[in-house]
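All of the numbers you see were taken from the coordinates with simple rules; none came from a lab. Everything numeric here is computed off the predicted structure, so don't read it as measured data. Cβ atoms are built from the backbone, for glycine too; each structure is taken alone.
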Structure 1
Amino acid sequence: MINFPEPDDKRCLQLLEESRPYLESLSNEMKINYVQPDYFQKIVIPLSVYLLSLPEREKPYFIGLNGGQGSGKTTLSDFVQVVLSKASNKSVTGFSIDDIYKTREERKKQSKEIHPLCKVRGVPGTHDVRMGLEVLDSLCNATKETLTPIPSFSKPLDRHKPKEDWKVFQGKPDYIFFDAWCAGVRPISEENWKPPMNALEKEEDPDGIWSKWSNKELEGDYQDLFGRFDFLLMIKVPGIEYVYESRWLQEQTLAKTIKDPKLKDKIMTKEQVYRFVMHYERLTHYILEEMPALSDIVLQRDEEFNFSIIKTP
């Protein structure tokens, strides 16, 4: 058994010093100013050391990260990847469930055939999971010469970026990271189905047609993808209200990184963000209750973005 390292472990302190320039550079690039001073030492570095301690093998390690909108899972994934690649010379890549959305046209078609809410991206049923599985297969079966395009989606434009702008990964990585707000989640049992949970469901889906459709979608390709995880990490927030606030903070941060005036006009207002998060609320409640027991590593996060590790393998 590989023990999960303490932040003051000699290996952690050494890797922290080696990684600090890369971590600070990435923080500045992403315009992140809300992480706590000890975030790197207590969270990012121990996770990185643990992954580096795993036995070498031919097959890449596939790591899933679960957490509500704005919880910090993508940021954590990016920081760990930079430690592994820049400071530890490992071959690493990753992508997000946000990068494999179905096209706007596909979702529009679903909205006509199933329910109008199907056109809103985000919930299970609005992703091209086959695309994700194809990327994963290409990476896992790669030779040194294999080139794997990594999908990239523009949220403000609500479409994939041109394929010529996608990053291309060469060869087979040591680690593959995949972050998704619903990573590892199983369908909710309809025996325990609850009535409309917020204003959106009451007004636009009172009979549960859309929410039950989305829940049913989790049974298919999503389980194929989630079933390939070697490790599942969850970022647990105290409650749904923190997801609303965190998603609003995420939108504000996105606004800082966008330079194109036309894209800035597509940034959501606070009211729009809160309405948007209502699409996720039903499954988010279920995730907060069920996923800690199903995850290998659980981080707890409070409203001030203080993180602590509360479960390890």
Structure 2
Amino acid sequence: MPHNVLALIGLTDPMRTALQSRFRLHLHEHGPDTLDWAEPGLSDTVAVLTNGTVGYAPALMDRMPRLKLILAIGAGYENIDVAAAAQRGITVTHGPGTNSVSVAEHAVGFALSLARGYAPLHHALRAGTPWSDLRASRPAFSGSRVGILGMGQIGQLVAERAKAFGASIAYHSPRRKPDLETAFQAAYHPDVTSLAAASDFLFACCPGGPATRHLLSRPAFDALGPQGFVINVARGSVLKTADLLDALRSGAIAGAGLDVLEEEPSPPPGLLAELTSYPNVLVTPHMSGRSPASVLAQRDVVVQAIDDIVAGRVPAHRIIA
């Protein structure tokens, strides 16, 4: 009999096909609240696929006595109780690096699109606005001041790309990283507000969780100023939505690029409508990490991890409590 595997998030076609060909897949992409414990085989699950946003709680672990593995798709795992899993003999893994390039490119794409006004200019032309009325100068990403919140793998990839545009680099992270300061000629800032004040483009590339919750709030937006753009490809919890809306309404910042929201995939009624009503805001549905290469890399990491755990091997990228 094939092993039972539970997915609590939406899967790409290659991931779903690979899992269905090797395991008995229970797909509940809208999270644990949709689980029906009478479903045959569900309580015998050996591996759970989730992500940092959805997580996996101890009470759910206790419903699955044969559970051996919890996999966080992507790098984040903030809402998985790693310590509780370890106490129950359950291994937790994630997939750092499988989608980092895609996320970094998406982030820089936001910066270019927001600065140059691609979307509003396109829509204005389509609506019939005269060509000559739309040719005002726009900000440039080249030579700008780039601030990076979180100088992990994705933050470093953003820095590499920004340097290619001649940008100066500043960053904030829990600890200084002198090697990266040398590599990118980067300036360290001890807090987010001072980083924002030194930025034209402020990128959030940090992990989610309590330590980073609402680091991007009104003080940071005020410091960023009316010529500054904020870009969040980290977690929705990093940015305080209410403060962002206030900053957009008052013109306190120049604009925002958001691949993540505090409540997803079902934001509060009216939130998406308001965000997308601003010509200086771009929103994408938490898909910055999805490219053909990253989708296949994630598939391979997941399948190998499940194969390893059922064979008694330690999977790669194990998270230690």
Structure 3
Amino acid sequence: MVDKHFYDAKENVTLAQTAEVTSAVLTDASQGNTTIAGIATMSSAGAEDICFFYDRKNKEKAMQMQAKACVTTEELKQFVPANVIVLISENPKLAFIKLNEFMYAERKPAAGVAASAKIAASARIGKNCFVGENVVIGENVEVGDNCVIEANTVIAQGCKIGNNCRIGNNASIAYSFIGNNCYIYTGARIGQDGFGFQLIGGQHHRIPQLGRVIVGNDVEIGANTCIDRGALDDTVIGDGTRIDNLVQIAHNDKLGRGCVIVSQVGIAGSCTLGDYVVLGGQVGLADHLNIGSGAQVAAQSGAMRDIDAGAVVMGSPCVPFKDYMRQVSFLQKNSKK
């Protein structure tokens, strides 16, 4: 159940509105004016709530639901209790997202600049922006329209932030260009030095890191994630990419469009990822690897060689998924002898 204390919520949403928003079909048109109070899971939904049922494995929960209404598929509606109003959707998961966006909105602060913010005279802040307490914005920074920059964030000189971006509190951005519609979560560190050293005469000498971080449009970068700037070439994050919390992306890495990088992934320097690559939690990539478009690397895997486009791999060192499962099966059988 959504706690309305934290979100702006629409009241008295009707099932007719729900059907329109979700592109679903209300099986009993006479119930169009019936209202729902909120969205909830099948297990927690009460007599005034709507829930979503899209996985046949949950049919037992579905048969016990106490919701007023349920969005499900034509195939699964047979498991919904007779007293629950049914809406039929071709894609209940997408319907869930659409109704969430319609009914609930994260509260955003009104436009304005906090008195304690420090903004350089040469910085340019767009229209309808919020700049929070103790924010520091350096020389020649450009911030687009409708941006939210939360408390204690530092944006170093020369950076550019696009329109409709949100920068969470305590984030730091340097040597970076950020596209439109991006969300940089709390504590993220973008544009710091890459980890580059040369051992000369028994001493580690720092290699100057002279590149930038280029973040595309519609990118999310999770809390406490670090993205290093390039040494000479740029570190690039492609449009539509989603990066979870506590991820390390090293200097000169290049991520394509729509990649999904799950928590605690570590990508060493100069790796290139194609479009829509998925890296599961705690995956590690050695440096200078090429990961083809559509490749999927399972959680806790380690990659030391290039991965072909569309491959699904697992293990450390990672191998094709079927090979990994054969290895596990072999070990299980032979360890019992």
**OP:** For distance in nm of label points 7 Å out along Cα→Cβ at positions 12 and 196, find whichever of 1, 2, 3 sits highest and give me its label.
**Re:** 3
**OP:** Rank structures 1, 2, 3 by mean projected area of the Cα convex hull in nm² and report only the one at the top, that is, the highest.
**Re:** 3
Original post:
Hey, distance in nm of label points 7 Å out along Cα→Cβ at positions 68 and 228 derived from one of 1, 2, 3 reads 3.0; which structure?
Top reply: 1
**OP:** Kindly point out which one of 1, 2, 3 the value -3500 was derived from, the read-out being helix-only ellipticity at 222 nm (-39500 (n - 2.57) for each DSSP H run of 4 or more, over all residues; to 500).
**Re:** 3
Original post:
Computing relative contact order in percent (Cα under 8 Å, 6 or more apart) gives 24 for which of 1, 2, 3?
Top reply: 1
Original post:
Where is mean count of other Cβ atoms within 10 Å over residues 188-195 largest, in which of 1, 2, 3?
Top reply: 3
